[in-house]
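Asks: Following are the structures in question.
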Structure I
Amino acid sequence: MNLLNRYIAQHIFGAVVVTLVVIVGLNLVSTTIDQLGRLEAQYQVLQAMQYVLTRIPGMVYENIPFASLVGCLFGLGNLASNSELVVIRAAGVSIFRIVVSVLKPVGMIMVFGMVLGQYIAPVTDQVAESRKALARYGDRGFVTTGGVWTREGNTFMHFSVVQPNGVLYGVSHFRFNDDNQMVSAVYSDRATYQGPHWMLEGVVETVLQSDSTDVINHDVLRWDTEVTPELLSVVAMSPESLPMTGLWQYSKYLAEQGQNNGEYVMAFWKKMLQPLSTFGLVLVAISFVFGPLRSVTMGFRIFIGAIFGIVFQTSQDMLGPASLVFGVPPIYATLVPAVMCIAIGSLMLSRVR
């Protein structure tokens with residue numbers, strides 16, 4: 001039985017890895033074309049290629065569920081096409097035992113994906129985005145497109161470039177009073193984190209009086225705030241690129257500031273439940289091979305897998321915003337499609353004789 005487990009695992013693992021490589025390769029081509037269309041005077045081909053290559057870990061993590069679905073259809077379908085599944089079943093191996101054998105290599109890939117999504121992809125994504133922003137906006141000061149906005153109390157802050165090492169470029173603060181009137185604006189070329197505070201460099205401070213405006217220049221200026229490099233690392237990235245710990249902490253910070261945190265809570269549950277979603281998709285793939293796709297061509301299996309994966313992803317993308325609009329807990333937007341996949345796969349496998 002151990003020999004059989006290894007044999008099935010080799011086929012499934014190899015098929016998922018090959019599928020993942022193909023999907024990530026297509027994403028690389030698409031992203032490269034997109035970045036080449038965004039070239040500017042300071043953002044050239046070399047910087048664009050660096051950005052694309054640094055994004056590879058994030059692409060791998062994002063595509064693991066889809067690759068697991070198509071890879072299992074490909075690997076298990078290949079065994080079915082060669083009548084090896086018939087021989088395995090004739091030897092008295094149960095469907096449950098085959099499912100367990102398939103899930104073992106997929107489980108290893110899911111664990112790898114969790115580690116990648118928590119510790120590696122967020123770092124590489126931030127490095128990619130900060131290098132890109134530094135190349136495009138580093139010496140432009142305040143920019144109207146791009147950059148990062150955040151708020152602390154009555155102070156609105158904008159950062160043109162946020163680097164992961166506690167260095168900021170193009171820092172702007174706009175402070176308002178309780179009547180929503182601007183009382184001061186501060187711009188600095190660069191800011192570095194000095195423990196519990198930031199040190200601003202090349203500062204221009206504008207103080208708005210009722211009948212006049214005072215402009216004060218500072219070589220350096222201390223900035224005391226609760227905003228930390230860790231917090232800005234979260235703010236600078238899209239929710240999909242953040243680790244689960246960062247998503248949870250920032251959602252709590254937004255709640256404390258009285259801001260809407262639904263998007264970050266939804267991204268947290270999507271990452272948290274990714275293994276369950278992957279399990280559901282794999283179960284559907286197995287049921288397809290033993291059921292309606294037992295005797296079809298490999299190309300048709302892959303086509304059906306791609307369609308089902310797209311439908312699954314689309315349902316999550318639609319349910320997520322809908323849950324925020326109607327006030328439904330975001331966890332259900334991810335949980336419902338995964339549970340439906342598990343139910344469909346279990347039902348179809350229960351009918352296999």
Structure II
Amino acid sequence: MSIMDLQRLVRPNIWNLRPYSSARSEFVGKAQVLIDANESPFNEPYNRYPDPLQRQLKSRLAGMKGVAEEHIFLGVGSDECIDLAFRIFCEPAVDNVVAIAPTYGMYEVCADINNVEYRPVQLNENFAIDVGRVIAACDRHTKIVWLCSPNNPTGNAFALDDMLDVCRRFGGIVVVDEAYVNFSSEGSMLRYLADCPNLIVLQTFSKALASASVRLGMAFANAGIIDLYNKVKYPYNINLLTQQYALELLGRVDEIADEVAHVIACRDELAGELRQLRCVQRVYRSDANFLLVRVGDADGLYEYLLGQGIVVRNRSRVPMCNGCLRFTVGCREENELLIKALKEYDRQI
């Protein structure tokens with residue numbers, strides 16, 4: 001994507017924005033005296049503002065992901081990465097975005113917050129993308145297409161070729177949210193970053209990296225798009241404690257891989273157990289760490305499980321998910337408690 005192509009997609013006020021600049025971001029090297037930011041001289045290292053560009057953490061991620069540091073943005077969860085995309089590319093009350101349906105609810109929430117029209121395009125009966133319908137929903141004011149793969153709440157990953165087709169046929173930004181990609185054998189769209197300059201890939205520390213409370217998300221894109229993200233973000237959006245924690249966590253890649261494998265095994269075991277229950281009508285295929293399950297009485301079963309101290313997600317009012325509950329895959333002990341409660345429910349119906 002050339003500079004002119006990118007400028008065409010960006011809100012003029014964002015393109016012309018002079019971002020806040022700190023002395024810490026302008027100076028790279030080892031400083032002997034830091035008297036630029038009105039910090040306290042006590043309580044090292046917490047008295048200092050953190051690296052605004054998280055260089056050490058990005059360097060570690062670049063080696064792990066096979067992506068250059070200048071193609072990485074770190075946000076306060078993926079939600080910040082999502083919201084900034086709206087703020088960078090979408091003119092309020094003028095532009096629109098297209099998204100699949102059903103999918104992660106924050107895309108529509110952020111559209112509403114930013115006063116941007118949200119156009120959902122329903123998946124086909126197999127929960128797959130209809131590329132033609134997605135493209136047909138776009139017009140000259142469509143700035144972003146949102147794809148979540150593996151998708152939430154359906155659980156399935158989309159074919160990489162279909163998402164690549166969207167990138168090549170759409171003239172705006174395509175965001176592929178890969179929050180659950182570590183649990184899928186389909187693979188990541190990161191391999192297409194060089195071929196698709198309009199592609200943004202989102203990943204997160206919340207799921208496979210088991211760090212939801214830390215609130216750390218990743219956006220991968222061409223350097224021009226990452227520059228825009230850095231231009232709009234708050235100067236010190238990722239605090240020092242989060243950066244230190246993430247660096248320590250990324251040193252335990254073998255342990256993380258074992259945990260992911262454990263969740264996948266538990267997912268398959270849980271799906272098998274659920275299929276034996278009378279209250280369960282269908283367990284959908286999952287490439288994530290959860291299962292979408294169609295049951296006979298979603299509202300009744302949801303309330304019953306709450307009464308047993310088991311909190312699940314009722315998705316029965318989401319398009320195409322009528323009568324469905326969503327079960328996150330827990331440890332084996334948690335899954336056994338769920339199955340035990342469901343068997344007791346079976347005996348009562």
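All of the numbers you see were taken from the coordinates with simple rules; none came from a lab. Only a predicted model underlies this, so the values are computations on that prediction, with no experimental measurement involved. Cβ atoms are built from the backbone, for glycine too; each structure is taken alone.
Asks: Given a computed value of 4.9 for distance in nm of label points 7 Å out along Cα→Cβ at positions 19 and 275, which structure among I, II does it belong to?
Replies: II
Asks: Let me ask something else. Taking volume of the Cα convex hull per residue in Å³, for residues 11-170 alone from the coordinates of each of I, II, which one would give 168?
Replies: II
Asks: While we're looking at this one, here's another question. Where is mean count of other Cβ atoms within 10 Å over residues 179-186 largest, in which of I, II?
Replies: Going through I, II one by one, mean count of other Cβ atoms within 10 Å over residues 179-186 peaks for structure II.
Asks: Suppose you compute helix-only ellipticity at 222 nm (-39500 (n - 2.57) for each DSSP H run of 4 or more, over all residues; to 500) for every structure in I, II: which one lands on -20000?
Replies: The correct label is I.
Asks: Ranked by distance in nm of label points 7 Å out along Cα→Cβ at positions 227 and 259, which of I, II sits at the highest value?
Replies: When distance in nm of label points 7 Å out along Cα→Cβ at positions 227 and 259 is computed for each of I, II, structure II gives the biggest number.
Asks: Between structures I, II, where is Cα Rg over 2.2 N^0.38 Å, for residues 59-106 alone highest?
Replies: II
Asks: Using the calculated result 13.8 for mean count of other Cβ atoms within 10 Å over residues 203-210, pick out the matching structure from I, II.
Replies: The structure behind it is I.
Asks: Then there is this: With semi-axes √(5λ) of the Cα gyration tensor in Å derived from the coordinates and found to be 37, 27, 17, which of I, II does the value describe?
Replies: II
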